[in-house]
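Enquirer: The next part holds the structures, each set out as structure tokens.
Just so you know, all these numbers are worked out from the coordinates, no wet-lab data involved. Remember, predicted model here, so these are calculated numbers, not experimental data. Cβ atoms are built from the backbone, for glycine too; each structure is taken alone.
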Structure I
Amino acid sequence: MRVAITATGRYMPERSIPNRYFYEDLGLETNEEWILSRTGITERRIADVANGEGTARMSANAARQCLDRAGLTPDDLDGILVATITGDLHFPATACIVQAELGASKAFAWDVSAACSGYVFSLAQATAMIRAGMARRIMVIGAETMSSILDYTDRNTCIIFGDGAGATLVEATEDDRGGEILDFCMHTDGNGVESLHMPAGGALRPPSHETIDERLHFIKQDGRTVFKHAVTRISEVILQLLAKNGLEADDVDVVVPHQANIRIIEACWKRLKIPKERVIVTVDRWANTTAATIPTTLDYALEQGRIQPGANVVFATFGAGFTWGSTLLKW
């Protein structure tokens, strides 16, 4: 069965935060050159959570745009998967809120938690379900309100992340629309948990005065370890995916990578010897939106005409867990 991404959509909050906010308004020991050289980021979008603009609303907005472009209604959906680590509630799933907000009365809905790899893992799940005949049309969304779990006294993490949502319509097709999903490679190494995590807020360390006082409800990251593993694993998983499908790096027309930071992206394309003009970069304008980076960057690439018919397209990601994976599509 041919399974393809047939439409895309994205939603970015209106509020834009430039780099100067961190050193002029917050007084952190950093500057424009330090942030740009280490991340490539010039600005990021921040959700207006005080007025209800959270992960669910951003997801629903992205999904509506996707459905409009596909000429479909919410009731045409069999399922909704939302990849996120910043759901509106601890439970139920943010996807349930999205289902209600869209009015997708026929759709099942649940969340997938795999941090920056969440979208690729969700896409694999949707593809497998459609191939198995369990569904025909699934909305796969990557969305995050990362600003809700950032420690704005920690310059090493708070400058990196942003908020946003990207949606993709995944469906069984009998024609050559969109990007046919051909293959996946996915991996996990749980030994990396301590290098990138949020220490408290789960069942093991629920919220308390102690956890709040110790600022344990924010992202903690060992940047050097994450950088090293990200470059190695992303490069390896792309090569693994290509080898499985009888392709070389030169056969790749477009790479849509996880937008962790510009150094990781540059190191990967240099290691793989893929020309940088084939790699789509949006980290400069939206920062690292975790599970949302690949679907929003894909939407941007299509909008800019960067993906042409016949193109071999590769998604690649690495995130907390550690988790990493890649996807091969033929557009």
Structure II
Amino acid sequence: MNKIRIGIVGGGYMASVHAKNLATIENVEIAAICDPFVKPENLIEAFGIKMYFDNFKKMIDEANVTAIVLTIPPFAHNGEVEYAAEKGVHVFMEKPVALTVDRAKSMADVIKRTGVTSMVGYMMRYGAAVSKLKEMIDSGKAGKVTLFDARYECNSLHTPWWKDKLKSGGQILEQIIHLYDLATHFAGAPKSVVGLTANLCHTDVEGYTVEDTSSSLIQFKNGAIGSICGTNCAVPMKWNGLFTVVCEKVTVFFDDPNNAIFVYTDGEEPIEEKVSGNVDTYLEEMKAFISVLSGQQLDISTIQDGLESLTLVANVTKSNGQSINM
């Protein structure tokens, strides 16, 4: 079997995460890396990458890659997905897939037309506890999903581009979208959403134009309800994504995607089970992507999932307290 040749786009932190994981997967070669600004010597040396490009199209045209792993921030996207797809190159991309819904739709249309495989990096889906509940929901063992209740907490200025809404899209779009994706992963398609956002703690920070406080209420097509809050005003150097999922037959309290308390409520007395996992969710999502490229039939988060979650959070940010039908 010919090796799956990967071209990495971007040379920052997420590029190093994915490169490390790709290097452990059988039948994969990191064939090339592209960064138009700085040659990532550390990654080239660490992973024996033989081809470096400062031009994306040149990499696609000359490196003979099977797929690209797109790790650049959304504001830096410049047609890479469309160009790769038109050349028959498969695409793994970090979230959010774009800064606007229209842009994401354009990407999704090209991927659908060309038939290439796409995957969006929603790694939280691969946690041990998340996977267990998803299997229970899909099999009917959990009963109806009734409530998804979540909050995201941090306190950081992050990278310089992050605080500029024109570059990051805001905290909901760039960070909390992971929780919105999980909401739809468990409860299905949303029917309507109402949201509120504010900047309450960073009005004196120059160039800080993103929201630092947000809350939303989601009605799903199956009748379930979701509530997601976010803040960048919480404890410094702490990044918490906490969520609870209430189903007819089980309530699950998540500390993170790997660890949760399952309380089974379909018997005479509630029964509690602690699920503790140490799944490397970034590794598992990349394994899934490579497995699909190798011909396996797996349910992965595609560009369509990326479009749907982007549409949801975009409506949260523009709602301003008014309900928006999806």
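Enquirer: Compare Cα Rg over 2.2 N^0.38 Å across structures I, II and report the one with the greatest value. Before the final figure, lay out the partial values.
Expert: Numbers: I: 0.94; II: 1.01.
Going through I, II one by one, Cα Rg over 2.2 N^0.38 Å is largest in II.
Enquirer: With relative contact order in percent (Cα under 8 Å, 6 or more apart) as the yardstick, tell me which of I, II scores highest.
Expert: When relative contact order in percent (Cα under 8 Å, 6 or more apart) is calculated for I, II, structure I comes out on top.
Enquirer: Please compute mean count of other Cβ atoms within 10 Å over residues 222-229 for structures I, II and give me the label with the greatest value.
Expert: By mean count of other Cβ atoms within 10 Å over residues 222-229, the leading structure of I, II is II.
Enquirer: With distance in nm of label points 7 Å out along Cα→Cβ at positions 78 and 94 computed per structure, which member of I, II shows the largest figure?
Expert: Comparing I, II, the top value of distance in nm of label points 7 Å out along Cα→Cβ at positions 78 and 94 belongs to I.
Enquirer: For mean count of other Cβ atoms within 10 Å over residues 158-165, which structure out of I, II has the highest calculated value?
Expert: Greatest value across I, II: structure I.
Enquirer: If mean count of other Cβ atoms within 10 Å over residues 126-133 comes out at 17.2 when worked out from the coordinates, which of I, II was used?
Expert: Comparing all candidates, it corresponds to I.
Enquirer: While we're here: Taking distance in nm of label points 7 Å out along Cα→Cβ at positions 102 and 198 as the criterion, which structure among I, II has the greatest value?
Expert: Evaluating distance in nm of label points 7 Å out along Cα→Cβ at positions 102 and 198 on every structure, the highest lands on II.
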